[in-house]
Structure I
């Protein structure tokens, strides 16, 4: 266009690098984060963006102030891009409005540099130094004397381009929409983020989410039937115990299944838990429900339901409406206690725990570093040693039988919250530092648990107690010296299932290694099975891990994943024939037999997905609101 030709070389250069940098980030958004693998869709989207930039160049590059404003907006977009990039690396989802407005898991910058940022990420900011130099360190911008806004030919060209954009968008939306059985704007948003972005784009996605958050349905869980998805209700009684009095559950922070029994130069990283493992029911194929944050694990354990992406259940849902292991044990007159070294309102636990049924929640305010043996704390709370040690006083005051639920914090990323004087010299030569710190953190927590056991024995609280240990999620360390994942051969850019430890220990419980695949959702039914319950509670979607039959394991990421017989599938959007495709995108090892999901299991998984989406929308209004 004539106006573009009249621009100075400097402004043309700025325009070129702005467009190049934007399109690189935009296409990565679509290709990697939203899994749009159609070249046609990307070409169409890029063409529209280029046309829009052509007709708006007069506004954005008109004068110095406009150029400064454009560069500032571009920097905000770049920050937003990196937020999505790093969030996607950790959770395999996009950074939603719910995450931005409700999430409390803000991590220190050390986490970004240690775990999330990679050298290739620098490719996404290559243009920033160039633009900064052109805009701020060169001579003043030339002001073009020609006024194109009053030029009739210019206005005609703008109109033609606008009409062309509308035609392209209309054809694109009509054509791509016909590829899916779900066509409505909000209906497609609820069905598949990937499909929605392929049709409407990224900005409309956030608009759809905003209006969905503002127009949530009222109702309760009981209005939705789950009879066809709960699966086998009967329990096994295979390891039934008669002498259980108290129950202590410990949710370990960032423990990999791999770290149990792991040795470095002959030194065990978790020596005490290794001993417990040898005497426990140990489940080696358990995977974390890590969709939004650590609270997904306890939500899934306590309710035997599946956490759903973009849903902060403890914040948005009335937890009293869900059935839980707490309600199942109420009839046996347990006192229910929760312990966490962080602030009570972190992840809205102070709001959710009373609704779930806990009688008392001991959080950071109930612990002290004064006169404590270790006497240190971090922004996440008191260290695990003093946390367990001081909790004994509260257990002694509790009415028996009690159900005590613990959440540890010292081994939280970036793994440098352990007292440095308790680091192990044998780990000193580990590189990079994050691996050394992780080993020291885990070792410290392991020793804290050993001390906890010693004190329980001294206080007479050990002999008739059932212990459950599991992790909220993996460490997500991906270094040459230690890699928490690498359990699957991945054929797509999706989150690898996070393998975590699960051990159930009682002095009179026979030890056994169990290979059945499961997740947090299955822990409560397994505990109730050991306690002698004949059936799992109403509404529980998990299964007892003592049953031999392999069941599909579901993860409700933006694109749902199903793990079955060592094969990982994605639930793809429905086609016009209204058939859901389950695409195999990973397998556990070379010996894994390539299989398809049985039709009956496909149907059940689809019903569970729909059920969870519906109940997490239905029960949104708090009773006291």
Structure II
């Protein structure tokens, strides 16, 4: 009986140049339906604790979600996971686009990659036909050329290509992975893992259909029709279509929590030059989308002026505009667009790249590094040319770039002195462009999240702050409370725990963050209907969906505990406990004691030890994964 998945994964051993398929049954998928849960299971079961992230023994899992490829908006995401070369933790990153749905139509739910190829190689999948092909001629080539050459070699312009650029080839610890030149598994360094394995690309072409494995396709089709009509009626979805995420720059600046100059300030004086109105007027060339999605939130840009910026690559999202903008003190939008293009061409995570450059700028301004260290590069805040040069040096691992390619935490350890205070990271991963002094739940996520400073562990506080808002009303089936964004305490801990499970569930089933409520227009009951229709598991409830998300998070936490991470690693950078220097929120801090008390409450709600942060046997038993307790010895 169809239950939303083929049940089949592909195992690839690059050392032996071999591959085989393996099937899991329906009972397995009830526990690990795909995405984050499937990846967490495989890494916890098969990767020995302490394995070097860049060693051949590291395992790279690429897993579709249960709903990836379903013909409705937001059903596009797939997970890449391995031990992170940046953090040493469980590492994970999701991406949208078209590659994940294409893998689904080729008949595979996941790919598990081990070993290291003798020379640069790419993996070709065409339905049941799988090959490892020589990629030596592609090594060092830019993504656009690689995609064109692979499509020509396979004689099919519809082949979907997942690949690394120079950053991945040189094992920059925060190297990203791109598909279709516009969609990125950005965080945690999955591109470096591919590079360490001499794996240049994975090219996929499938001729199947999502309905081949769906239990009942008609309710899914009906949801697709409803969402296509609703996109213009729902203010959050419509705003994403018209403006995309770059519109957040102006909004956050007005609120006083736009991360500026390495999180010292909350307002950027040059914001008018980089916010949405300038973006639309100066650099926007098109609006693009992902598979089957009516939202069309992707911006595309082209510049032919002081800088040349190709429209072959995606335009900068909020994180990138702000990261290379206010965060580095740069108010030149053309330079920011060029910085984005360089990161796309070299496949570098724009968040860690911009943050690590801002870290170096603060070190430079405090005299911890000088022109001799930077090779003459004047790394001061606001120097756009220095930012662009630094990106080049990082991708090539040349000069100061070789140190910065290690990430700000490792770089600070080498530089010494007060440099560690300027490395704004958790567990080694740089914080995203959201200030927890303005959104405390985001801070909880940064601290407790399995791979550090990411912003997509949970729903952001403002979305559930106003009980009259459309976003809060969308979240009502999850039983959360309306709370001010800066309020800590037991109620915020409960909100966080519920919304983290909801976000984690989305990563398990392959839904984009910009699809389901409260962030956007797909209602909670529609998500439940889609899962029931895909699987035939009609007894599922919303509580069951939350439990699926919680199970995935516990697998990732267990991985970290086995690799030596504990309560001491679940904290925020010291700067978050210091006051913002300017703007409407000048003087605001994260209250240290109240934050720690709230964290304690989150651990209690999760059923994790307050001392070790390991999940308890009782909670793991409730989640149906008591075997994890045996691994942990709890």
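In this comparison of I, II, the computed figure 4.9 for distance in nm of label points 7 Å out along Cα→Cβ at positions 57 and 337 is attributed to II. Given that semi-axes √(5λ) of the Cα gyration tensor in Å, for residues 81-408 alone, derived from a single structure, equals 50, 29, 20, which label among I, II identifies that structure? It traces back to I.
Computing relative contact order in percent (Cα under 8 Å, 6 or more apart) gives 16 for which of I, II? Label of the source structure: II. To which of I, II does the computed value 22.6, 67 (Rg and Dmax of the Cα atoms in Å) belong? It must be structure II, since only it matches.
We did not get these values from a lab; they are worked out from the coordinates using the rules stated. If you're wondering where the values come from, they're calculated on a predicted model, not measured in any experiment. Cβ atoms are built from the backbone, for glycine too; each structure is taken alone.
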